[in-house]
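Several structures are given next for inspection.
Every number in this text was worked out from the coordinates using simple rules, so none of it is lab data. As the structure is a computational prediction, the values presented were derived from the model and not from experiment. Cβ atoms are built from the backbone, for glycine too; each structure is taken alone.
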Structure 1
């Protein structure tokens with residue numbers, strides 16, 4: 001799962017700003033989805049992805065997952081799979097001391113999240129998280145690594161997953177790779193021309209004194225590095241696929257690739273020859289929710305392109321069906337499996353996807369964070385129409401930027417029927 005990478009970035013989706021050969025190949029030889037949507041920010045998406053539930057059922061706050069929640073890690077481990085997570089955690093304690101201290105330590109510890117092995121960034125408090133890229137601060141199976149100087153975060157995560165796969169290649173295993181890339185800070189990667197200069201600067205004692213956990217003093221967090229980051233993240237995915245091939249595991253492994261929300265708002269990309277798409281991370285427009293989705297398993301999934309609606313609650317039921325394991329008794333799942341589509345069947349595609357976007361919940365808690373003032377936003381989206389709970393209706397075929405809302409007072413018969421149908425769905429989301 002990429003971090004902050006929207007649909008428009010990949011070449012297989014028509015993007016022309018970045019070179020993404022590994023993901024393009026994955027799409028050309030597998031299933032590519034054109035209408036996959038997730039929540040506009042990372043935590044809401046990750047909670048839905050890991051639990052199969054809509055956020056209104058189990059969301060407790062940004063950077064948190066309910067410590068009592070059952071994740072896909074628990075489900076697979078309890079079904080006899082070896083389980084591993086490598087990458088970004090950030091679901092235990094997010095709030096700094098001066099912002100919502102009552103939310104500190106309120107999430108789920110990585111040790112309790114259902115994974116036999118873990119190699120993660122941001123396992124504990126925000127002010128302790130350190131770099132996710134160069135010289136990363138990584139917590140691995142109960143200890144912080146001490147040998148990460150001049151190393152790069154996602155390289156370490158990829159290496160760990162491949163080592164995990166090698167050690168468990170004769171067993172059933174489930175690996176979750178929530179990548180650090182391509183989230184800001186926008187920094188040079190090991191393939192950037194500036195890397196040696198950047199490496200030299202960050203190794204000086206003076207720079208280390210000034211370095212905080214989001215950027216490096218003296219480097220301006222420049223969006224120009226987003227291109228390098230997108231391309232390096234594609235390179236890592238290619239290395240992961242190549243590693244599975246060398247282990248003889250490619251045909252036995254279902255690979256699912258998805259983004260966690262739209263691209264950063266600071267970044268504008270080109271699709272095709274001249275269509276500019278600016279990132280919408282944090283926004284409920286399509287640029288904030290529309291993400292790439294690719295599934296690949298040679299011998300099982302034939303090349304295909306699907307326009308079926310997919311949302312982030314759908315991944316858990318899909319992998320449960322693919323592996324023929326059972327979910328826990330009385331376990332609530334809101335998602336709908338799209339595994340039949342991967343096999344070339346019609347399946348049971350959605351007519352709509354639902355969004356309950358309340359990233360800074362709970363609202364009953366007083367917070368000094370300006371982000372806490374963000375409103376709760378709920379809406380339903382079909383392929384053509386999008387209805388917000390406040391009554392705004394948009395035709396998404398003609399108005400993807402949501403510039404011209406239709407209000408109920410001006411509805412014709414068609415819009416009135418569409419509005420009522422989507423409104424009835426919203427009413428049942430309680």
Structure 2
């Protein structure tokens with residue numbers, strides 16, 4: 001049995017194990033910087049397999065993390081993780097939101113192959129309808145208001161399946177494997193801190209991807225070359241005014257809510273750019289304490305996006321100017337905090353074609369009819385890809401195609417679990433090929 005056949009055998013024999021693991025992650029969903037139980041279980045499995053494991057500040061520079069919750073929320077999440085069965089040896093290293101895991105397999109001289117698997121869930125209330133499969137089969141999220149509605153439970157599971165498959169062919173590998181289990185992808189908050197820690201330096205090949213919906217008339221299970229995604233910046237803007245009685249002394253108040261509302265309306269009026277697509281959205285406004293009180297604090301949660309880094313910068317500059325002007329107009333102040341960011345991604349065609357050939361010829365998988373897949377939304381894996389490409393390496397972002405019950409970020413989201421097996425075959429097969437030199 002050659003290495004590719006052994007990878008396929010391990011992947012197929014691990015099917016039930018992977019389904020159970022994916023459903024466990026789904027049931028105990030944890031959002032960005034709260035992935036403490038998830039990280040501890042990943043670290044345990046990698047350790048049991050024989051990988052060198054990095055956790056805590058060894059994974060991500062604390063000061064480069066974006067959108068980190070406050071200490072009280074982090075401690076509550078830690079206590080919940082412990083109560084829900086986190087591994088006691090490893091969970092202590094996640095305290096304070098220091099989540100994420102890197103597994104390293106050293107196989108002598110040769111190229112370094114890095115792979116990224118995101119692990120966080122979303123702030124989505126999962127459907128409790130009887131025909132929703134996770135509800136019907138007992139693995140719907142028990143953490144109310146948090147749900148794996150974008151397939152990251154599958155990504156994490158595939159990553160561990162790849163770790164197991166590669167250990168089975170370790171004697172055929174030459175070089176270093178680096179498996180990155182990334183926290184905080186939602187809101188594009190986690191990748192940059194890992195990049196700044198140096199984990200993408202000296203990487204020759206980088207593989208990542210996302211579970212996506214297949215086309216009804218297409219038997220293909222993957223797309224090797226994905227591109228696009230929008231550059232983005234996520235902001236929190238907190239307006240500070242002065243509270244006063246709305247009837248007795250309105251003149252002495254400074255209305256933070258008016259500043260916030262002025263900002264919302266004028267942000268939507270940013271001129272669109274002729275150079276390409278741009279986006280602006282205010283997703284949340286929190287303000288006010290009572291009908292007869294001049295509001296003294298208001299918070300906006302917003303984002304801008306652009307098809308290129310330059311277009312995103314254009315939107316950022318306009319947005320920041322409007323946020324500050326809206327404060328000045330009503331004699332308030334504003335604190336603006338960057339909560340997340342990403343740049344566009346571009347896959348290397350040469351590596352994509354090599355991975356496609358291996359998956360088709362060695363692993364027996366069918367490529368999607370499309371040669372490339374244009375990504376929408378935003379993806380902070382782009383920072384990892386950029387660092388690798390800047391240093392002469394090659395990087396791709398793939399699409400793993402499967403059935404879906406609903407689109408991403410939907411409360412009825414669920415995916416066909418065969419993709420777990422296919423994903424392991426693609427990643428592990430490509431790594432064997434890249435490290436056989």
Computing distance in nm of label points 7 Å out along Cα→Cβ at positions 127 and 407 for each of 1, 2, which one ends up highest? 1
Which of 1, 2 leads on distance in nm of label points 7 Å out along Cα→Cβ at positions 183 and 311, largest value: 2
Which one of 1, 2 has mean count of other Cβ atoms within 10 Å over residues 7-14, as calculated from the coordinates, equal to 19.1? 2
Ranked by distance in nm of label points 7 Å out along Cα→Cβ at positions 15 and 383, the structure on top of 1, 2 with the greatest value is 2
When helix-only ellipticity at 222 nm (-39500 (n - 2.57) for each DSSP H run of 4 or more, over all residues; to 500) is calculated, the result is -7500; to which of the structures 1, 2 does this value belong? 1
